[in-house]
Each structure stands twice: as structure tokens, then as C-alpha cells.
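Presented below are the structures under discussion, each in the form of C-alpha cells.
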Structure 1
Amino acid sequence: MRTWAHEGKFVMPVRQLPSRPNLDHLKQQAKDLIKAHAGRTLAAAQLIREFNPQFRGASDEAIFAIEFKLSDAQLTVAREHGFLSWTRLKRRIEKPVPSDRLDLPHHERIADPAFRRAVDLIDTGDEASLRAHLKLHPGLARRHVVFEGMNYFHNPSLLEFIAENPIRHNKMPDNIVAVTEVILEAMAKSGPNADANLNQDQTALDVTLALVSSGSVPQACGKQVPLIDLLCDWGGDPGSALRTAVLHGSLEAVRALIRRGAKVDLTVAALGDAEGFKRMLTTASAQDRHLALAVAAQYCRVEIVRILLDAGEDPNRYNPIGGHSHCTPLHQAAGYGTLELAQLLIERGARVDIKDCLWKGTPADWAHHVGSTEMEAYLRPLEKAAAKPT
């Protein structure tokens, strides 16, 4: 389940539009969100916090305290579906264009013929033709294309296509490192060295580094570490990709990024020994503690989870933006963990009736989905008991 978003932010999966979206249905979703906000539903607060920029970082209480208008709800629904605004979502439904075809791989949705040709040359590993094409089209190496309807790869540069993340062909050419260097050289040669270009280049490097570090195809093809080294050699910030790699279970990439200078933080320490984690915990921020709990639950680090609960972390908060934010630690335990972890969380007060924000499933539903009969047998009676009126 991929939830990593553009610009290095690991966020909630978007709710993709159906093949024939209905604007009236989406308007009703916005009205339902207003009702859920008025009813102080925790999932509503999490959706608003995640997808409405006005409320990014706000507490549940702060979100419930504000007047939540229809325009706020419509913006939240639009961004929940991967669109920057309600207007752009409305345009997609009323006047769709070829780039809106979510059933096509991204390279087939590119309208710019020069950009599409460059991507095709990347995919075939044709270094010489790519070098000539980029020379023929100065500035193409820095150009971007716009995609909507997903929660990452919204506005990729040409460089980002080398990562095969999102998956388009499920493979990459053997010479992808050399192909990437062709693009990097073209970026360095194109245009004046204005601050705007330098900032744009740094963003492209860092985003591509995160895509490579979290991508299953670079890892499977044995190209992940060589690409990490190349991108870092050209100025990519290894620290910018570290959490993304951790949250995608790309431990080989984590080691490579640390070797290249990424600083070990509490998120990474959650994968290590308990004593080392305790030492870092004393000076960690509240945000880092919250994310560390999500990571520890994801990796089923029972002792680390216990340390964080002892330190006062709330097992009933949705995971933070930046860590599977559509669910709670108990969902992760139910879907990917062990009975020991689920029991610990419930002993410390974790609620069994909270539903995730995307599929509207309880932890027991997650256990059922993955076929964990023992976990479901433990959770389902607790869920039924919690549903009974007191």
C-alpha cells in the first residue's frame, strides 16, 4: 500500500475517482463531512487536518472549534481525491482531458511530445539519444508535467521518472545510473544559475532521492543504492529521504542514506535497541514521538511501543501526517503485527471501534482483510462489546 506523497511527505492515500465520477455525489460527500465535523468525529478531524491546508497541524479540539463551511468541506474533498482545488476537481469531471486517464501509466498521459520522447528514452536506456534530445530541447531537463488524481507524482520533473515510482513498467534499464547522469548533466548546463533554478534543481534531486529510496523496483533491480549514491554525489540531501525509506521498509536504503550523512533521528532509532531509543527519547519533540509510535507499530517493535506508551503517547490518536495517517497503531498491529502488540495497545487503552479514514474499517476488519484469523478472533468480541450501549 503506497502512501508516499510528492515533496517527501508520507501521507494518507487519496480516494481515487471512479471511472465515471458524479459531481452531485462528491457534493454530498462534502455535506457529510460537515455533519461529521459537527458530530466531532475523530476521522473527520483527521481528514480535515490532512487535506485542508488551513488546518494542517491543528489539534482535534481546534478543528472542532472552528466554523467549518461548505467551501472548506469541498476543498477537503477535492484534495482527498488528489486535486488542488474544488474548481480543478469540477473541471476533471465536466471536461476531462487525456492526462486525466488514471487507468493509463503516467508516461502515456504526457501531452508534451518532447517530454514524452525523453521519458521513452529513459525507459529504453538510450543514453546517446537522450543526450541529443536534451541538447535539442534546452530546458527540458528542468521541465515538469502536471498529473492529478493521486497523492504523489503531481508535478514531476524529468529526473523523477528515472525512479520507476510510481510503477509504470515494473523494471528499469540496466544502465539507469548512466541515464540519470545524462539528465543531471543537462540540468547543470541548462539555463542561468539563478536562485530559482537552484532551488528547483534541489527539490528535483531530493524528491527523486526519496522516490528511489522508497521504490520497490529500484530495490528489486539492484539499482537503489547506486542511484542513491549518484543523487547524493550531485547534491541530493540524504536526510530528506530517510523517513520515507523507513516508512516503506527500505532498510537497505536507510543504511545507504545514513552512510551518505543522514542523521539518525527518533524514527530510525525506533528500529534499534531499547536503551539507545530511551536516550534519544528524552530530547525528542512531541511530533517525533508521535511518528516514532507509528513506526514502532508498523515494524511490530513491542518494547519500543511500550516505552512510548510509558512516556505518555496516546494509542488512540491517528498516526501523524508523515506516518500512515489514515489509521491508528492498533490498525497496524491488527493488519501487520502480532497478538502481543495488539494486546499491549488494548491494555493501555486503545479503542477497538475506531475506523480508519480510507476504507472505514476497524482493526478487526483489517485483521479479516489480511486473513489473520487469530487476530480477528481476539478483536471482534472486543469490538462487539464496545458497540453495546452502556
Structure 2
Amino acid sequence: MGTWMDQVTRGWLIYELTDSALQLGLVRGVQAIPFLLLSPVAGSAADRYSRKTQVIVAQFVNALVYMATALLIFSGAIRPWHVYVTAFLMAIVQVFQQPARAAMVSDAVPAGNLTNAIGLNAVVFNVARSLGPALAGLLIAMSGTGGTYTVQAVFFFLATAWTLQLSSAPQAAAGKGGSQKGESFGQSILEGWRFSWNNEIVRTGLLVVMFANFFIVPFTTLLPVFARDILRVGATGQGLMLTAMGIGALCSSVFIASVGDRLPRGIIMLGGVAIYGVALVCFAASSWFQLSLVLMGITGLCHVHSHALVQTVIQAYSPSAFRGRTMALFHMSQVVMTVGSMLVGGLSSALGAPWAIALTGAAGTLTMVSLYMLLPRARHIR
């Protein structure tokens, strides 16, 4: 909930302070640096040490960052550079949280139930994704961004308290065996990269998520522009659009959790991302809020195919000893997404938000068609 609320709150705050579409992209751009520099270290740490401890520390620090942001807003001292600094700090803790948390799900279930487990995880995630943006929009309208950040901090404090009560899964010990005694972090990182590149299915999954996160997923950076200036529905409308996207993603994740390993995952990954791009072209052309909500629901359906389903493929074809490192590479797609956010922000400044989203959506669809043609074995991933 706190993470998805931040999608609305941070963008609305920086746009409120600067009135700049470019800075909507730049505030995402600063988050690329920790993901670029620290993701390999975080993945190796998740394979070496306690994944549970890594998640607890990251969540607690994230709560502190949100609380500090709320205090700055309430005191009237908030400035654009504060938004950038807190975005940078939040990115650091998320770098360490994400691979450890993802690997914990895989540690907790037998291999035959992995697709269902990740699907169920996506269901819970997308329930929060459906409710969080709408709650953020409502709170911004009622109490401003300061009240929203306070609630986000409370959610992360609660998450930390509940994570403390979890028992470590017995499979987690095996996950730490991927690093030999005496092996340096650098050697461990290189070994993870080598495995990910040599495993064709893992490599294909990473290519799909990287292209999707560069061309397609960053469109949410410009939602404040559409909400305020094009559709004229304000922060509440922006929250509703992200909620519609979350509902679409929830329906898709329920399907993945129900069908499980019977899915033809290769075709669904490539086709889902291709349709995602087409839906964005249509969204860019829409000036009717109700139609935009429907299109956001379609993008949510497709987003799970470019995220949860790819994550399932990567984890299913990675042994536990490498899972932290392969998931760190998966989450390094955040770097690509932040670069994509800067690109779409720059295109918006030059050509306008609708053209920026239409061009990047079309490019994303073309890359999936290219992967389908150039990597015929990707179509047969199960």
C-alpha cells in the first residue's frame, strides 16, 4: 500500500512544487543510481545472509524516510531537492528489500507450486495496487501530501512489525549456499551474471522485462500531466486511473495463480507486452476520462505479464543458490525504467505528453515483435 501510494504522492508533490513534466521524469531518474550500483551487492547479500533480516531493515528505514518527508511538508520546509534526496534514499532501501523478499516467496514453497505462489503474491500486491493510489488521491485532496506520507510511514512500520513475526523458511538456508566460503562479493556477483546470461530462458525473461521497463512502464511518470492538464480530473482522478490499472493487474494475477504451470508463458509474456504498448497508444489519444480508465485496466492486465509472469520464469529456472542474484538482475530493470522515465519526460517537454506516450508505447510493441522473430525458442517457454 505504501509503495503504490508513493507512485501518486511523489509525482504530485514534485509537480506541485515545480510545475515541470521534465522533473516528473528526473525524480524517477535519481532512483536509477542505487539500483545500478547496489543491486548486484543486494542480490549477493540475499544469497549469503538472512533474507528476512535484510527485508526487516529495509522496511524500517523506508518508514523513517517517509516520516521525515511528512515532517518536512508539515513544517513548510519542503523543497524540490528534498523530494530528490528522499527518492534516492528510498531507492537504496528498496534495492536491498526486493531481491530478498522475492527469494523468500520461492524459499517457502515446493518448486511445483512456484507459479501459483508468485501468482498469489501478485494478487496481494495488486490488491494493494488497486487500493493504494485511490487512497493516496483521497488523502491528498483531504490533507495534502503530508498526510499521505504519514500514512505511508505507518504502513511500513506495520509491515516491519509483522515481518519480525515470520519464521525463516527452511529452504532459505540452501539459498545461501550459492556463495563458496572465502568467495568475495565480486566473485559472487560475477558468478550470478554468468549464470543469468548462460541460461537462455532466464536471459529471455530479463530481455522482456528490460525492454518493457524502458519503453512502456514509464508512462505512469506522466499521469499527473494527464490528470491535471488533459483529462482535468486532479489527484483523485490520477488515483482512480492507477486503481483501474491495479484492478486489471489483480484480475491477471488471479488468473496466473489459478492456472499455474499450465500457462504457455513465453507467448503470454511477449504478446502481453505487445498489447500493453498498443493500449498506451490508445491511452495517449484519449481525451475521455471513462475511456482512459478502461485503457488503464487493460494496461494493468498486461503489466502482470511483463512483471509477475517474467519473475515466475526467472525464479522457476534459477536454483535457490542463485535466486537472490537473478532477482537482483530482474529488479535492476528499475534502472532501465528510471532512464525510460527520463526519456518520456524529455519527450513530453519537446512534443507533449500524448506524443511521448504514443511513441514509446509503439516502440515497446515493436521490440516484442522483434524478440518473437529473433528468438523463436522464447515462444515455447513453459
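Laboratory data are not the source of any read-out in this text; all were calculated from the coordinates shown. In this text the structure is predicted, and so the values were computed from the model without any measurement. Cβ atoms are built from the backbone, for glycine too; each structure is taken alone.
Supply the structure label, taken from 1, 2, corresponding to FRET efficiency 1/(1 + (r/R0)^6) of positions 120 and 160 (r between Cβ atoms, R0 = 25 Å, to 0.05) with the calculated value 0.70.
2
Of the structures labelled 1, 2, which one yields 13 when relative contact order in percent (Cα under 8 Å, 6 or more apart) is computed from its coordinates? It would help to have the intermediate numbers written out before the result.
On the way: 1: 13; 2: 30.
Comparing all candidates, it corresponds to 1.
Figure out for me which of the structures 1, 2 the number -16500 belongs to, where helix-only ellipticity at 222 nm (-39500 (n - 2.57) for each DSSP H run of 4 or more, over all residues; to 500) was derived from the coordinates. Display every interim value, and only then the final one.
On the way: 1: -16500; 2: -27500.
Derived from 1, not from the others.
Which of 1, 2 yields 19.7, 61 for Rg and Dmax of the Cα atoms in Å, as computed?
Only one of 1, 2 returns 19.7, 61 for Rg and Dmax of the Cα atoms in Å, namely 2.
For mean count of other Cβ atoms within 10 Å over residues 72-79, which structure out of 1, 2 has the highest calculated value?
Once mean count of other Cβ atoms within 10 Å over residues 72-79 is tallied for 1, 2, the winner is 1.
One of 1, 2 was used to calculate Rg/Rh (Cα atoms, Kirkwood Rh), for residues 32-199 alone, giving 1.02; which?
The correct label is 2.
If mean count of other Cβ atoms within 10 Å over residues 56-63 is calculated from each of 1, 2, which structure is the one that comes out at 20.8?
Derived from 2, not from the others.
To test your reading of the models, identify which of 1, 2 gives 15.4 for mean count of other Cβ atoms within 10 Å over residues 88-95 when calculated.
1
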